[in-house]
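See the structures that follow.
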Structure 1
Amino acid sequence: MSVSINKYIGSSGYCSRREADVLIDEGRVELNGRRASKTDEVYEGDEVVVDGLRVQPKKKMTYIVFNKPIGVTCTTDLKDKTNIIDFINHPNRIYPIGRLDKDSSGLILLTDDGDIVNHILREENYHEKEYIVYVRQGIEKDFARQMSSGTMVIDKVKLKPCKVKVLSKHCFSITLTQGLNRQIRKMCSKLGYSVYDLQRVRVMNIHLGNLKLGKWRNLSEVEVKKLMGH
């Protein structure tokens with residue numbers, strides 16, 4: 001039985017499958033002593049080396065949910081002093097699934113499982129992400145319909161319909177299945193509203209709940225299985 005080389009690297013926790021493809025293209029991956037290609041399959045007993053380091057699938061993966069404060073950047077680049085990896089300081093080599101803007105707070109998932117990263121980031125899976133948003137201007141009567149209709153165009157991309165619920169004069173919840181850069185802020189701006197606070201409270205079946213700002217917790221086995229679609 002074999003497995004694709006990018007999946008093998010992803011299951012080692014070294015990086016995601018997408019990042020593994022880049023490393024292979026850059027010639028930084030070897031399979032049994034030769035330069036690897038993206039079409040390679042790995043069999044039991046094969047040796048995979050990335051940047052001189054042998055990698056092997058992990059038996060137990062790490063899955064955590066983190067309540068990201070404003071000012072922390074969802075990057076693995078340790079040269080960035082605000083990077084999320086140093087902030088969390090987890091003992092395992094983990095990386096964020098997707099991103100959350102530096103000036104936003106809330107739920108971000110991190111893992112060392114490249115397979116689940118690939119699964120969640122595929123747009124065709126239409127995974128829900130829910131946010132609580134505060135705006136400076138008083139929310140008008142037609143706001144929810146305009147925001148949720150799917151008729152708006154941002155950065156030349158037509159938005160999908162979404163769920164919007166007005167919670168108070170200056171606050172609303174929004175559930176998206178798209179992940180365009182600064183999408184909610186740009187949607188609000190188009191309608192004449194400026195966002196002063198934005199918090200992500202849910203990704204798929206994972207809820208932020210009462211997790212304190214700047215803290216993280218491990219996902220339960222049930223949460224992980226649901227994430228994987230089981």
Structure 2
Amino acid sequence: MRIPFSSMFITSPFDDLQEHAEKVKECSWAFQQAMECYASARCDTFEEHRQEVSRFENEADAIKRRIRGHLPKGVMMPVEKFQLFRYLREQDSVLDSVKAATNWLSFRPDAGIPGYAEKDFFLLIDAVIEPIEELTVMLSEARVYFKNFSEKQRRKVKEIITNLRQMEHEADKREYALIKNIFKNEKDPIAVMHLVRLAQTIGNIADHAENTADMMRAMLAK
């Protein structure tokens with residue numbers, strides 16, 4: 001018999017996970033602004049946006065350390081502790097990929113995004129931002145489930161997980177189309193390397209979002 005999560009803790013670790021997820025979402029918005037700035041020849045504030053991404057990532061790291069350092073010991077939980085930590089690791093890896101993509105741009109600050117690739121790049125960015133936003137919804141609904149263990153609520157969370165997997169699939173297609181376009185149109189080998197690596201790093205954002213959803217699915221299955 002499952003013991004209600006709310007009876008175990010004054011503050012649920014899932015509350016902190018939600019706070020971390022919200023920080024991931026804020027960071028993704030800063031990343032989106034950084035990309036828009038980088039692609040625009042008229043924008044000279046890219047470095048400010050990059051620093052904002054780093055600030056959100058540092059704030060999320062503080063939340064991560066708090067979760068790891070203050071998880072209660074010696075009490076029963078509705079999920080295994082290692083599952084909770086793996087979930088946190090994947091959710092945090094979303095942030096790591098966002099920061100890595102922004103930092104990668106900074107190595108060629110004046111290169112910009114070629115006109116032929118601009119549309120595909122922003123389609124890819126939109127495709128990876130969407131699952132990040134869905135993560136906060138999934139976690140919010142999961143928090144409700146771990147309080148009441150309603151089967152109806154469990155199905156609701158699983159539907160969100162299914163949607164997240166579909167979003168990752170769409171992001172994969174966008175990444176493939178972009179890389180194919182780069183090889184078709186770009187003649188400068190350095191630009192090819194930089195743009196392809198950027199596309200792959202952005203694509204990793206959606207991969208980790210899907211992995212986060214998979215860890216939630218594992219926690220629901222207990």
Structure 3
Amino acid sequence: MQDFKRFAIYYAPERGPFAAAAAAWLGWDPVRGQPEPQPDLGVDLAPLTEDPRKYGFHGTIKPPFRLAAGVSLADVQDQTTALARRLTPVVMPGLHLISLHGFLALVPQGDTAALGHLAAQVVETLDGLRAPLTDAEIARRRPDRLTPRQRDLLDRYGYPHVMEEFQFHLTLSGRLTSSQTAALHPLALAHFAPVQPKPFTVAELCLFAEAADGRFHLLTRHPLG
């Protein structure tokens with residue numbers, strides 16, 4: 001097994017039309033660890049999806065982290081399995097496409113409180129696996145631009161957008177201009193509408209790992225319940 005730099009707990013769709021459409025859209029399949037040809041939609045998708053491509057199609061549950069001293073991959077897998085067994089799948093009506101802080105994303109429809117609660121439990125319970133942030137890692141989060149609460153969360157959990165600051169989303173692009181958003185939105189809508197799951201269910205914790213080249217790979221799935 002190769003050396004991985006960081007690990008993360010994500011949602012990722014099960015194998016099927018939704019997962020295939022997402023891998024094609026971003027140009028990276030994290031399950032097979034291979035690039036995917038992107039569809040010809042009349043625009044060059046490659047530069048517009050460059051930022052999310054390296055992560056693969058996912059929804060963050062516990063953000064990427066380096067392993068604490070003495071923690072192994074087996075430890076991460078064992079603790080994730082044990083936690084997943086105690087958690088309950090979350091079911092929501094579906095997904096809808098929005099522009100979120102300048103990038104396109106699919107977000108859940110309906111009440112997301114249960115999903116937020118699940119993510120908080122994962123962040124809290126598995127925090128002992130995480131190495132403390134370095135000064136450089138803290139600086140990359142631009143702490144001067146965070147709210148006091150976000151800075152507290154960064155110090156406590158290594159990421160500012162967890163707990164009540166958490167917003168689940170499935171990223172489809174990098175940051176776009178208004179004209180890029182206007183052009184890409186209908187293309188994304190047409191690409192994903194036929195395959196979007198209804199209902200949308202988070203039924204697994206997916207362990208991802210970042211390889212030396214910065215690309216994330218799906219290592220293991222851990223069913224909830």
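For distance in nm of label points 7 Å out along Cα→Cβ at positions 70 and 182, find whichever of 1, 2, 3 sits highest and give me its label. Provide the component values of the computation, followed by the final result.
Working: 1: 1.5; 2: 4.1; 3: 5.9.
Between 1, 2, 3, the highest calculated value is found for 3.
Using the calculated result -5500 for helix-only ellipticity at 222 nm (-39500 (n - 2.57) for each DSSP H run of 4 or more, over all residues; to 500), pick out the matching structure from 1, 2, 3.
On the way: 1: -5500; 2: -29000; 3: -9500.
Structure of origin is 1.
Just checking, which of 1, 2, 3 has the largest value of relative contact order in percent (Cα under 8 Å, 6 or more apart)?
Numbers: 1: 21; 2: 29; 3: 35.
That would be structure 3.
Where does the value 0.70 come from, among 1, 2, 3, when FRET efficiency 1/(1 + (r/R0)^6) of positions 30 and 158 (r between Cβ atoms, R0 = 25 Å, to 0.05) is the thing being computed? Working shown, then result.
Details: 1: 0.05; 2: 0.25; 3: 0.70.
For FRET efficiency 1/(1 + (r/R0)^6) of positions 30 and 158 (r between Cβ atoms, R0 = 25 Å, to 0.05), the value 0.70 is produced by structure 3.
Computing Rg and Dmax of the Cα atoms in Å, for residues 54-133 alone gives 17.6, 58 for which of 1, 2, 3? Before the final figure, lay out the partial values.
Working: 1: 13.3, 45; 2: 17.6, 58; 3: 14.9, 42.
Of the options listed, only 2 reproduces it.
Computing distance in nm of label points 7 Å out along Cα→Cβ at positions 62 and 94 for each of 1, 2, 3, which one ends up highest? Let's see the in-between values first.
Numbers: 1: 0.6; 2: 2.1; 3: 3.3.
Comparing 1, 2, 3 by distance in nm of label points 7 Å out along Cα→Cβ at positions 62 and 94, the maximum is at 3.
Values quoted throughout were computed directly from the atomic coordinates according to the rules given, and no laboratory measurement underlies them. As the structure is a prediction and not an experimental result, all values here were calculated from the model. Cβ atoms are built from the backbone, for glycine too; each structure is taken alone.
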